[in-house]
1. If we compute volume of the Cα convex hull per residue in Å³, for residues 111-198 alone for structures 1, 2, which one ends up with the highest value?
2. Name the one structure among 1, 2 that log10 I(q)/I(0) by the Debye sum over Cα atoms at q = 0.18 Å⁻¹ of -1.45 was derived from.
3. Among the shown structures 1, 2, from which was the value 2.2 of distance in nm of label points 7 Å out along Cα→Cβ at positions 71 and 207 calculated?
4. To test your reading of the models, identify which of 1, 2 gives -4500 for helix-only ellipticity at 222 nm (-39500 (n - 2.57) for each DSSP H run of 4 or more, over all residues; to 500) when calculated.
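Just so it is clear, none of the values below were taken in a lab; they were calculated from the coordinates. Note that the structure is a prediction, hence the values are computed from the model and not measured. Cβ atoms are built from the backbone, for glycine too; each structure is taken alone.
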Structure 1
C-alpha cells in the first residue's frame, strides 16, 4: 500500500516565515493593557484595602479572646485605659509574650516602623514595661476607663478601636470597633457623612472625647 508523503514543515518557496509582531500590533496590545489597568486598578486597590480591614477585625477578635483569658486569670477586666488596656494582656501574662501576639495589639494596616514607641525594638520588647506604653506604641485606641469605667463585658460597650491617627492611617474610610460581646463593628465614614454626623469630605472619623460618633468618645489615644 502506498504511503502519503510527509508534508514539508517549511514554508513554501518564495514566502518568508513571519516572526514577531508589527509595531501596530504591539501598540494595540499596549493600548488594551492600558485600558484594562485603568478599569481594574481601582478594584484591586479596593480589594487590598478591604483585606486590611478584615485582617484588623481578626486582630480585634484575638484581642477579645485575650481579654477573656485575662478576666479568667485575674477575676477582673484590664484596669488601665488607652493602649495599656490591651497591652496588659502581655505585660501581666494573660498572653505569651511572642512576636505574633505583640503584632496583634496594633492595626496590621499600619507600618509599625512608623510608631515611635516601637522603633528599634524587638516585638517581644514592645509591651514589657507597661509604664512606658502610650499612644506611640499602637495604632489602636483603648477604652477610656477614667471617664467610662468598665466592670463587665457587654455587647453595648466598646473596648478597642482604630485610633485613626492622621500620621498612621489605619483604614481610609472604615473604623473597626471591638465590642464587649466579641463582635467587631465596621463604622463607615461615608454613611456618617450622609447622615450629617460628620462634615462632608472628612478625612477620617475622630476618636476620643471630641469624636462626633458617640461610641468613639469612649476611647483615649494615650
Structure 2
C-alpha cells in the first residue's frame, strides 16, 4: 500500500484495488500542489467539517463519483450537497470493499462555515483502518485522551498518524504521550507547519519518541510504502 502525504492532515492511500483520500484540503493549502485537485479517489474519508479537512471533498466527490465516509451529521451535510455518502458514528465499524473502517473518538469540534453561518456537523472523529493486513490509525484533529489505549486492535498498530501542531490539536509533548498509549510500530506526524500558528519542529518530536516507534517525517508530496 502506498501512502502519500498531501500536506496538513491530507493523505492518499492506494492499494491493489482501491484509491482512498483522507481530509482533502488542497485549495488554500500552502503545502498542497494544485495537481492534487485532479485526484480521482474511490472513497473520501472525512474526520470533521472544518474547512482545512472537508476541504475540496465535495468537488472531488462530484468529479470522481467517490463515496464520502463521515460522521452522520457531516455525511448528511455532504449528501444534501449532492454527494454519495456512507454515514457512520463513533465506535461503529463497517467492512468496505477495500477493508474495515472503525470510527474513533477525537477531542475537537466540527462545523462548516458558510458566510457568517456556523453549521455544526456533529462529532469529530479519527479512523482505524484495517487494509491489506495492516492497521492504520489516523487520529484526525484531537487532543490527547487516555482511551487511545482502547483504539489499538488485537494485532497492534502498524502505523499511527498523529497531529503535532499544538494550539488546535496535540502538541509534540502530548503526541509523544499518545505514542505510549498506542504503541505503534511507526508514526507519521501531521497537522503542523501549514500556517505560522502551528509551526513545529518534527525532528524534536522524533527525539521525544526515541526508540518507542519509528518516526517517519514526510514532506508534502512524499510517498511511503507500507509493507
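1. Biggest value here belongs to 1.
2. Matching structure: 2.
3. Here the read-out was taken from 1.
4. 2
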